[in-house]
Structures are given as structure tokens and as C-alpha cells.
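Following are the structures in question.
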Structure P
Amino acid sequence: MKEGKSSLYPNDAISEAVTNYSEAHSLDLPKPLLDYHEHIFNNVPNSHLTISTFQAQGLIFLARLIGAKRVLEVGVFLGFSSLAWSHAVGDSGTVTGLEFSADYASQAEAAFAAQGRRNITLHVGDGLETLPALNPDEPYDIVFIDAQKSGYPAYLRAVLDSSRPDSPRRLLRKGGLIIGDNALRRGLVADDSEANPHRPSAPPGEDYPNKHNDVMKVREFNDLVKSSDRLEAFLMPLWDGLNLARLVD
């Protein structure tokens with residue numbers, strides 16, 4: 001019997017080689033999308049806030065696997081992932097993005113225009129306020145959550161509350177996906193003991209869970225997904241953790 005844990009790669013070099021090999025043998029991304037990711041990586045100090053090109057390949061594959069044509073993205077940053085979703089759903093599909101920062105939204109919209117993507121609409125403001133106010137004519141196929149981690153549980157509750165079977169206008173369709181990014185937070189969500197080298201140090205007298213609320217909130221999000229009888233979940237330990245939840249009703 002094969003073990004479930006990932007023990008295939010003996011060191012970081014082999015792990016990187018396997019990742020590069022896997023990316024090279026996955027679906028191709030358009031050159032403008034690759035160029036924009038490179039621009040972000042080389043010129044933006046907080047470029048780590050965007051998804052990797054490998055993750056973009058995975059999300060596009062997922063979207064096409066379920067025939068998604070409408071995607072809601074909570075947390076846009078500079079719009080790379082929005083462009084990936086736009087490519088996934090095609091010109092006949094739509095992407096709706098929620099972004100708190102007007103500056104990020106402005107840069108994202110400039111990128112959309114530069115790449116001729118006209119199927120992305122952004123709403124600027126606090127996602128915890130703009131998300132419940134959405135009233136789509138047709139429900140979304142995917143809701144991708146990649147915003148501030150402290151809001152993850154509230155985002156999940158808002159999506160579920162707006163997607164009940166008796167809702168006149170559901171936010172997410174039956175069988176649609178809720179995808180939570182950064183669901184493992186460098187492994188801290190699973191193990192934030194001192195055994196994890198990514199555990200940040202806390203000042204003397206300060207408790208770790210109180211210092212790092214994001215980890216606790218992501219745990220709460222994962223627990224809510226698992227405990228909901230309306231969701232069927234698979235938490236995938238790839239990238240920084242991807243929580244995939246299918247709405248069963």
C-alpha cells in the first residue's frame with residue numbers, strides 16, 4: 001500500500017526539478033500572461049501575493065474540467081490570477097473580481113486592457129461588504145478566495161448564505177467550487193509548533209496564536225468547510241495549500 005504522505009523527493013533540488021518538469025508537461029499559458037507574471041515577479045516588492053504560473057495552470061485545468069464560464073475572485077491583487085481565469089473561461093465567459101485596494105485594482109485593470117481582456121469586471125471595496133451585495137443574474141461556477149486570511153471564515157459563510165437552494169438568485173450553483181488559496185500557510189496551519197522552521201518568533205510574553213491570527217482563521221475556514229454538510233472537500237497540499245470544496249446542494 002502506498003503511503004499518503006509526500007515522501008517522493010529527497011531534497012529541495014529534486015523537488016524543484018519535479019515541479020519544473022510537471023509545469024513543463026502541463027497545459028501552456030499564453031505568452032502575455034507569462035510576461036505579466038515575470039513583470040510582477042521582477043518589479044513588485046510583494047510579488048509573493050500573486051499565484052505562481054504552475055498554480056495558474058492548475059486553476060485553468062480545474063475550471064475547464066467542470067466547464068466553468070463564470071468565476072468570482074475574492075482578492076485580485078494585480079490581476080494575474082484574474083487573467084488566468086479569463087483565459088480559462090474564454091471570451092464567452094465572465095470573471096468578477098473583488099479588490100480592497102483601489103491602487104491594486106487600477107494596476108490590474110491596466111493589465112486587462114493591455115491584454116485585450118474585456119470579460120473581467122472589478123468591484124473595489126471591502127470584500128466582506130461587496131460580496132454579500134452581489135446579485136448575479138446567473139450563479140457562478142467557481143468562487144476563488146485569495147484575500148486577507150482573517151476574512152476567510154466570513155467569506156465562506158457569505159457564499160453559503162447566498163447560495164441556498166431556495167435563494168431567488170444563487171451566488172454559486174449546485175456543484176460549483178469554492179476554492180480557498182493558502183489553506184496551509186507554509187505548513188503552519190497543520191503544525192505551527194517549533195518543529196516548523198516557518199514559525200515566526202513571538203516577542204517575549206506574547207502568545208503565538210494571538211500574534212499570528214491568520215493561521216487561526218485559516219484553520220477555522222478549513223474546519224468550517226470540513227464540517228459543512230453542504231460541502232464535499234479535498235484539501236490539496238500543493239503550492240501553499242488549496243482547499244477545494246464542491247457545493248452539493
Structure Q
Amino acid sequence: MFTETTEIPQWLLSSWLRSCQAAGATANDAELIAVCRDLIDRWNGEDRCYHGVKHLVDVLTHVDELAAEAQDPDLVRLAAWYHGAVFSAEAHRAYANEAGEDEVASGVLARTQLASLGVPEDNAEKVSRLVTNLVRHKGSGSSTDGAVLCDADLAVLKSDPQHYKHYLAAIREEYSHIPVIDFVRARLRIVTRLLERENLFSTAGAQGWEEAARQNLIAEQARLTKELKKLSQADEPVAHSA
């Protein structure tokens with residue numbers, strides 16, 4: 001939970017305040033900080049091994065990198081704050097379909113909290129819509145703001161091999177309660193869907209990430225396919241002679 005001693009980047013709170021004020025919030029600093037603390041509490045949830053504060057910081061950092069392509073960069077930053085605010089890694093939530101992040105509930109939370117801070121209805125609604133539209137991570141064909149948010153969220157895919165390995169380990173730990181064969185099948189479906197896209201990233205600034213991301217995904221797909229084959233063979237019943 002958020003406390004006065006929670007270790008977070010010093011710029012995170014000031015970034016939140018600037019974005020809220022740029023979006024038209026009329027609440028005072030104390031009210032803005034209270035909502036920020038609520039969000040940090042959410043991102044600090046005990047069941048978050050990957051989708052935690054570090055992921056939030058990474059997405060915000062990549063939004064800043066792509067900000068020149070956004071129409072309303074501060075609204076995109078606010079959407080980044082909310083895109084995984086509601087999260088559950090419980091087994092009944094199909095990893096392959098939702099990956100724990102509840103974009104619809106997060107969008108509702110964004111609209112409700114931002115409205116309570118005096119953010120104009122149009123802006124609160126736009127942030128909510130950006131969050132909700134992130135469900136399938138399809139940046140192409142969406143608004144430029146949606147494309148920036150989507151690319152920033154998927155930027156982890158272009159990590160160097162060592163960081164990509166850490167990312168995969170964190171994802172697996174987050175869903176450690178799911179049987180390994182179910183997790184491998186689900187993850188393989190996700191990776192395959194991503195590789196079937198013509199482009200992983202939509203913004204001009206993210207085009208340079210494409211090759212590294214595809215190489216990571218191709219290598220992961222090969223490993224998962226091999227692992228699934230072994231797991232499936234081990235799960236087969238042993239034939240007994242009469």
C-alpha cells in the first residue's frame with residue numbers, strides 16, 4: 001500500500017499534478033494528491049509482479065518519448081495512469097483474453113475520479129475511452145492518442161534479450177497459480193496473435209522498435225511451441241499392453 005516511505009520516482013507525483021491541471025482539473029493539490037495515492041495503492045497491489053508501478057513508469061516514459069505525435073499528450077498520460085488501475089490475476093480471469101487488466105472497469109474509474117477532480121466531462125470521457133480501447137492493443141486505425149498509448153504499453157516487447165527475459169519471468173510469477181500447461185497455451189496464443197499483425201507499432205516514433213520486438217516474439221514463440229510439445233507428451237496417458 002502507499003505510504004509516505006513508498007519508493008517511487010520523485011517526478012511521478014509532479015507529472016500527475018501537471019497532467020491533471022493541463023486536463024482542466026479544478027481540485028486543489030491535496031485532492032489531486034489523494035487520488036494519486038489511491039492509484040499508487042492500486043499499482044502497488046501484492047498480486048502485481050509485472051503490472052506494477054515499474055510498468056506504469058515505463059509506459060509514462062514511453063508516452064513522453066512519443067508525445068510529439070499525440071493530439072492531447074496529457075490526456076494520454078492520464079490514460080496511462082488508469083490503463084491497468086483495475087487488475088486481477090485470479091485464475092478465473094482467462095490470461096489469454098484479459099491478461100489481468102480490466103480496461104472497462106479502469107475506464108469507468110478514470111471517468112469517475114477525473115470528474116470528481118473537476119476535469120471537464122469531455123476530457124474525462126476521452127481518457128476513459130483511451131483506456132477502454134486498449135483492450136486488444138490495436139493502435140492502427142485508432143486515434144493518434146490511442147496509437148501513442150498502445151505503442152507505449154507494448155514497448156516492453158522491444159526490450160533487449162535480458163530485460164525481455166525478466167519481463168517473461170515477472171509475467172509467469174504474476175500467474176504462478178495457473179497450471180504451467182494452461183499458461184503456456186495462453187501465452188502462445190497471445191504471442192501468435194501479435195506476430196500475425198502487419199505492424200506491432202503504429203506511431204512513427206515507434207517504428208524503430210519493430211524489428212527487436214518481432215525477434216523477441218519469434219524466439220518466444222519457438223520456445224513456447226517446444227515447451228508445449230513436451231508438456232503435452234508428458235500429459236498423455238501411458239498405453240498398457242494387454
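Structures compared: P, Q; top value of FRET efficiency 1/(1 + (r/R0)^6) of positions 15 and 127 (r between Cβ atoms, R0 = 30 Å, to 0.05), i.e. the largest, recorded for Q. Each of the structures P, Q was assessed by FRET efficiency 1/(1 + (r/R0)^6) of positions 39 and 175 (r between Cβ atoms, R0 = 35 Å, to 0.05); the largest value belongs to Q. As an exercise: FRET efficiency 1/(1 + (r/R0)^6) of positions 167 and 199 (r between Cβ atoms, R0 = 25 Å, to 0.05), calculated from one structure in P, Q, equals 0.75. Which structure is it? Label of the originating structure: Q.
Check the numbers for volume of the Cα convex hull per residue in Å³, for residues 111-214 alone across P, Q and tell me which is largest. Max of volume of the Cα convex hull per residue in Å³, for residues 111-214 alone: P.
Can you spot which of P, Q the value -12000 was calculated from, given it is helix-only ellipticity at 222 nm (-39500 (n - 2.57) for each DSSP H run of 4 or more, over all residues; to 500)? The correct label is P.
A value of -0.24, -0.86, -1.00, -1.15 was computed for log10 I(q)/I(0) by the Debye sum over Cα atoms at q = 0.07, 0.13, 0.14, 0.15 Å⁻¹; which of P, Q is the source structure? Source structure for this number: P. Each of P, Q could give relative contact order in percent (Cα under 8 Å, 6 or more apart), but the derived value 20 comes from Q.
Using distance in nm of label points 7 Å out along Cα→Cβ at positions 87 and 103 for the comparison, can you identify which of P, Q gives the largest number? Across P, Q, distance in nm of label points 7 Å out along Cα→Cβ at positions 87 and 103 peaks for P.
Here, each number is a calculation from the coordinates, and none is a lab measurement. The model shown is predicted, which means the values in this text are computed figures rather than measured ones. Cβ atoms are built from the backbone, for glycine too; each structure is taken alone.
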